[in-house]
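Asks: See the structures that follow.
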Structure I
Amino acid sequence: MFYGIDPLYWMMMIPVLLLSLFASIKVKSTFSKYSRVASASGMTGAEVATQILRRNGLTNVSVTETGGFLSDHYDPMKKVVRLSPNVFRSNSISAIGVAAHETGHAVQHAKAYSPLVLRNAMVPVANIGSSLSWIIIIAGFIFGAMGLVKAGIVLFSVVVFFQLVTLPVEFNASSRAKEMLASYGLISETELVGVRKVLSAAALTYVAAAASSVVTLVYFLIRAGLLGSRDD
């Protein structure tokens with residue numbers, strides 16, 4: 001028995017799936033709500049990101065527009081803050097919060113923030129683990145090759161660790177964003193309340209993703225007989 005047809009898997013995953021669903025709804029509704037609230041400064045997300053970079057002396061980091069909804073991210077290889085159209089062009093509280101958060105990653109990169117350095121170093125291995133671990137584990141269960149199952153679990157553990165390391169990186173980027181927005185006078189104290197809500201909702205999606213990976217790892221360990229009994 002393995003995931004997909006194993007009642008144990010679904011019994012363990014239902015709470016996590018509900019958390020993921022709640023996080024998805026929360027981030028979309030909160031972003032939508034504060035997307036309708038314009039900032040007093042009238043600055044767009046792109047302008048706020050540029051201001052924060054300038055204040056931190058990061059003249060080698062650019063801000064560009066990218067496609068998609070909430071596809072915003074910082075590319076450490078090319079040193080580019082990429083903002084979605086709803087963030088790049090908008091002067092809403094949501095746009096400013098997201099732009100500041102992504103720019104916070106650029107500041108982390110410039111200051112060699114330890115969790116970010118570790119996370120970036122893990123990307124190649126985590127990508128391999130994400131692509132192959134499930135195939136190896138399922139093949140191991142199907143053919144009764146427990147050595148293969150254990151190898152897959154080791155690979156999947158790297159993915160789990162990667163997502164756990166992502167949490168402090170994201171939390172710190174949000175903390176930096178709120179601090180910089182306030183200290184640089186880019187938003188008012190009242191507007192900061194909205195930014196906090198937007199970034200807190202976004203952080204919940206990372207928590208849900210990490211929880212899902214941890215629970216799945218525990219499930220594999222149980223079914224491999226490495227934690228408790230396979231018949232529990």
Structure II
Amino acid sequence: MGKRIIQQRRGKGSLTYRVKKKAFRFKLQYPKNLSGEGIVIKLLNSSAHTSPLAKIKYNLGYFYMPPFKGMIEGQKIDFNKKEIKDGNILQLKEIPIKTQVNNIESNPGDGGIFIKSAGNSAIVNRIVGKKIFLIMPSKKEKEFNQNCRAVIGICAGAGRMDKPIIKAGKNFYIKGAKNKLWPRTSAVKMNVVDHPFGSGRGKRIKSKIAKRNAPPGRKVGLLRPRRTGKRKW
């Protein structure tokens with residue numbers, strides 16, 4: 001008797017393949033209207049994020065953000081352009097060239113979209129009119145509006161990948177916290193009941209293009225490919 005392949009099981013959405021709600025209970029965005037200064041109330045751990053999280057108190061309440069390298073509880077953060085100091089939240093037009101920043105807004109007021117993972121930062125590279133160009137961790141340059149805000153400094157948690165993952169069980173729980181598919185087994189190594197590409201026969205695989213509206217059990221192989229075949233240079 002056959003059984004559902006993994007695409008079908010994940011598509012059904014059982015608890016095995018669903019991330020725990022409490023993992024994403026923190027919303028990492030700073031408010032639109034920030035003035036004065038804030039204070040770091042607490043540093044927290046979150047299984048869904050690579051860096052720790054900081055709970056910040058300001059004049060209208062609380063918000064959460066990834067901390068910068070060297071942040072401590074009780075530390076004060078300035079929002080009023082007084083100085084260029086790690087942790088301060090400023091508009092890009094107020095930040096000097098060659099400064100490292102993280103938690104950058106994509107559009108003014110969205111609360112921070114880019115560079116929120118542990119140990120990462122972007123560098124303010126050049127200013128052209130009302131556009132600010134930053135060098136991202138990928139070494140590519142990206143253009144931003146001058147009114148987008150960013151946090152000065154490097155995102156905390158660097159070095160998390162320095163220690164190797166010794167056991168497969170540890171990786172299992174790391175991936176499970178974020179609902180990542182792991183381990184990923186090659187389809188041709190499966191039995192025929194587990195996947196359309198399975199069985200010992202017919203290992204000389206040709207490209208299979210799944211139909212756009214195919215159900216999860218049949219939607220395998222090349223999914224909506226732009227092109228197929230061997231590339232001729």
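Asks: Supply the structure label, taken from I, II, corresponding to relative contact order in percent (Cα under 8 Å, 6 or more apart) with the calculated value 18. Don't skip to the end; give the middle numbers.
Replies: Working: I: 24; II: 18.
It traces back to II.
Asks: Comparing distance in nm of label points 7 Å out along Cα→Cβ at positions 15 and 175 across I, II, which structure shows the greatest value?
Replies: Going through I, II one by one, distance in nm of label points 7 Å out along Cα→Cβ at positions 15 and 175 peaks for structure I.
Asks: Where is mean projected area of the Cα convex hull in nm², for residues 31-158 alone largest, in which of I, II?
Replies: Sorting by mean projected area of the Cα convex hull in nm², for residues 31-158 alone in descending order puts I first.
Asks: Using the calculated result 5.1 for distance in nm of label points 7 Å out along Cα→Cβ at positions 39 and 183, pick out the matching structure from I, II.
Replies: Values: I: 1.7; II: 5.1.
Going label by label, the one that fits is II.
Asks: Comparing Rg/Rh (Cα atoms, Kirkwood Rh), for residues 127-190 alone across I, II, which is largest?
Replies: Values: I: 1.41; II: 1.19.
Top value of Rg/Rh (Cα atoms, Kirkwood Rh), for residues 127-190 alone goes to structure I.
Asks: From I, II, which structure was FRET efficiency 1/(1 + (r/R0)^6) of positions 95 and 207 (r between Cβ atoms, R0 = 25 Å, to 0.05) = 0.60 calculated on?
Replies: I
Asks: Here's something else I'd like to know. Using the calculated result -25000 for helix-only ellipticity at 222 nm (-39500 (n - 2.57) for each DSSP H run of 4 or more, over all residues; to 500), pick out the matching structure from I, II.
Replies: Working through the options, I get structure I.
Asks: Which of the displayed structures (I, II) returns the greatest value of FRET efficiency 1/(1 + (r/R0)^6) of positions 199 and 223 (r between Cβ atoms, R0 = 35 Å, to 0.05) on calculation?
Replies: Result for FRET efficiency 1/(1 + (r/R0)^6) of positions 199 and 223 (r between Cβ atoms, R0 = 35 Å, to 0.05) over I, II: largest is II.
Asks: Out of I, II, choose the structure whose coordinates give Rg/Rh (Cα atoms, Kirkwood Rh) equal to 1.06 when calculated. If you can, show how the numbers build up before the last one.
Replies: Values: I: 1.06; II: 1.09.
This figure was derived from I.
Laboratory data are not the source of any read-out in this text; all were calculated from the coordinates shown. Computed from a prediction, not measured in an experiment: that's the story for all the values here. Cβ atoms are built from the backbone, for glycine too; each structure is taken alone.
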